[in-house]
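The following blocks contain the structures, represented as C-alpha cells.
Since every read-out is calculated from the coordinates, none of them should be taken as a lab result. Predicted model, so just to flag it, every value in this text is computed and none were measured. Cβ atoms are built from the backbone, for glycine too; each structure is taken alone.
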Structure 1
Amino acid sequence: MKVDEQQLINRILGGHTEDYAYFLDTYSREVFAFVMRIVIQQEDAEELTQDAFVKAFNHLDSFAGQSAFSTWICRIAYNCAINFLRRKQKNLFSYDEDEKWLNTISDNLVDEALFTDNDERIALLEAAIDKLPPDDKTLVTLFYYKGRSFKEIAYIMGIPYDEVDKVANKLGTRLCRIRKKLYVQIKEMER
C-alpha cells in the first residue's frame with residue numbers, strides 16, 4: 001500500500017508526532033548510506049543521519065512538497081555532512097582547479113578502466129571515490145549509486161538552476177571530469 005507522505009506530514013504537524021516513525025523506518029538506511037559515502041566514518045555518519053532527521057522533524061512545516069520527502073531529507077543530510085566536514089577540516093575544499101590536462105585523457109580509456117567486473121579494479125575505484133572531495137563524491141554517489149536525476153541532485157546539493165537542461169549540462173560536464181580524476185587516481189594506485 002502506497003503511503004501518502006504529504007497526508008502523513010499533515011497528521012504529524014497536527015500533533016500525531018508518533019507517525020514520524022514512518023519516515024525513520026522508510027528512509028534512515030538510505031540516508032545513512034548516503035552520508036556514509038560523504039564522511040566515511042560510521043560513528044560520524046550515524047550522528048549526522050540522526051541530526052538530519054531531527055532537523056527534518058523540527059522543520060517539517062517548511063516541507064512544501066515540491067520534491068519527494070526522500071530528496072528533501074537527503075538535502076538536509078547533505079548539508080549536515082558538508083557542514084561537519086567544513087568544521088572538521090577548514091581547507092578541505094581547496095584543491096587544484098587547474099585540470100585542463102584532464103581533457104587529454106580519452107573517454108574510451110576512462111570507460112574501460114571504470115566500467116569493469118574485475119573485483120580488484122572495483123576495490124581501487126571505491127578507494128579512489130573515497131579520496132574525492134565531498135562535493136564530487138556526493139555527485140558520484142547520487143548519480144551512479146542512487147540513480148538520482150540531475151534535477152534532484154541539484155536540489156540536494158543546493159545548486160541553483162533556471163532550466164533543467166543547463167543543470168544537466170553543468171553536472172554532466174562535472175561528472176566527466178570526476179571520472180577522469182578517478183581514472184588518474186586508479187592508475188596511480190596500480191603503480
Structure 2
Amino acid sequence: MIEQSLFFLKNQLNNYLRLRTNSDDDKVELIPLFDKNGKQQVSSLAMTLVSIEEERVLKNQNLYRETPQGTIAKTDPKIMVNLYVLFAANFGDDEFGYRESLKFISYVIGFFQSHSLFTPINYPDLNEQVAKLTTELHTLSFEQQNNLWGSLGAKLMSSVMYKVKMLAIYDDNIKMDAPPITEANLNS
C-alpha cells in the first residue's frame with residue numbers, strides 16, 4: 001500500500017510538472033537518495049520515504065464490519081500511518097543547476113498547495129483501498145535538518161518534506177464470521 005500510494009503521488013506530480021515545464025520528461029523519481037555504496041543517485045528530483053509514523057488518534061477502531069454476503073465479520077484493526085516524504089532536487093553543482101533545483105522545489109510546493117487531498121473519487125488512479133491521502137508541508141528545524149541529512153549520509157540539498165496522512169494498512173484476514181443479530185428476545 002505504501003509503494004502504491006507513493007507511486008501514485010509521483011505520477012500526479014510528474015503530470016503537474018509536465019504542464020508547468022512544457023516537457024515530456026519525468027522529473028520525479030521515487031528512489032533512495034543514495035545507493036548501497038553511498039553514491040548519490042539524485043539527478044533531478046528525488047522522492048524518498050524517510051519515516052513512517054503510526055497515527056494514534058484513530059487507534060480504537062470498530063473491529064466488526066458487514067461483508068458483501070450480509071454477515072458480520074471480525075477483523076484485526078487497521079493501522080493508520082503517516083508517511084514523511086522528502087523531495088530533494090539536484091540539477092547540478094553550478095549556479096544554473098542550483099537555480100533549477102530551487103525552481104523545482106517551488107513547483108513541488110505549488111503542486112501540494114493546490115492538491116492537498118486525494119480520494120479515489122477525484123483521482124481514479126488511486127487504489128480504491130486508500131480512502132484518502134492528505135498532504136501537509138512538514139517544516140524541519142535547523143537541528144532536525146542537520147540530523148536528517150547526517151543520518152542520510154549527505155550534505156544538504158534543496159529539499160522540502162511533506163507529511164502524507166492517514167494511509168490505512170491492513171490484512172483483510174477475517175477472524176470470525178456470523179450472521180447479524182436481527183432481533184432481541186428480552187423475555188426469559
Structure 3
Amino acid sequence: MKLDKKTVARRYARALFELVDEAGQLDPTYQELLALRQVITANPQLVPSLMGVQLTAAQKKPLVDALKSGAAQPVANLVQMVFDYGRMNDLVAIIDEFERRYDAHYQRVHADVVTAVQLDDSRKEELSSALAKRFGASEVVLNDSVDPSILGGVIVKTANQTLDGSVRTKIEQIRRLLVNKDV
C-alpha cells in the first residue's frame with residue numbers, strides 16, 4: 001500500500017524532529033532544512049531529475065551529494081534516505097511538516113498580513129505583539145504585503161484562521177445589510 005505525501009511527511013519529520021531535539025540540534029537543523037527547501041524550490045527541475053529515468057544512478061549521485069554537502073549528519077541522512085526510497089518529491093512536504101513541529105515547539109505562529117499601506121517597524125511590532133497575545137503564541141512571524149484595494153484596516157491569515165478587519169469587508173457587510181432590509 002502506497003502512503004500519501006502527508007503521511008510520509010509526518011513520519012519522516014517526526015523521526016527527524018525527535019532525533020535532533022534529543023541531541024540538542026533543533027535550531028541548526030531547522031536552519032539547514034530551510035536552506036535545503038530554498039535550494040529545491042529555486043531549482044524546479046532538480047526533483048524531477050532525481051526521480052526520473054533520464055539520468056543514470058551515477059549521474060544522480062553528484063546531485064544528491066551536492067544537496068548533502070555541508071549538512072549535519074541528520075540532514076544528510078534524511079536526504080540520502082529520501083533519495084534511496086524514491087521519495088524526493090516528498091522532501092519539501094517533510095521540511096514543511098518539520099517546520100510545523102518546530103513552530104509548535106516554540107509556540108510560533110506565521111501570519112500573512114495584508115494592509116492598505118506599508119507598515120513601519122513600530123506598527124509591525126505592535127501588530128505582532130497583539131497577534132501573539134490573541135493566538136497565545138510566544139512569537140508571531142509576519143509576512144506583510146500591501147493591497148490598496150482593502151481601503152484600510154488589516155487582514156490576517158494564519159494556518160487555521162483568517163481575521164478580516166479591512167474597511168472593504170466592512171463596507172461590503174453594510175451594503176449587504178442595506179440590500180437585505182429593502183427586500
Here Rg and Dmax of the Cα atoms in Å, for residues 23-70 alone was calculated and came to 11.3, 32; which of the structures 1, 2, 3 was it taken from? 1
Supply the structure label, taken from 1, 2, 3, corresponding to mean count of other Cβ atoms within 10 Å over residues 31-38 with the calculated value 21.8. 1
Which of 1, 2, 3 leads on percent of Cα pairs over 17 Å apart, for residues 79-118 alone, largest value: 1
Starting from the value -21500: which structure in 1, 2, 3 was helix-only ellipticity at 222 nm (-39500 (n - 2.57) for each DSSP H run of 4 or more, over all residues; to 500) calculated from? 1
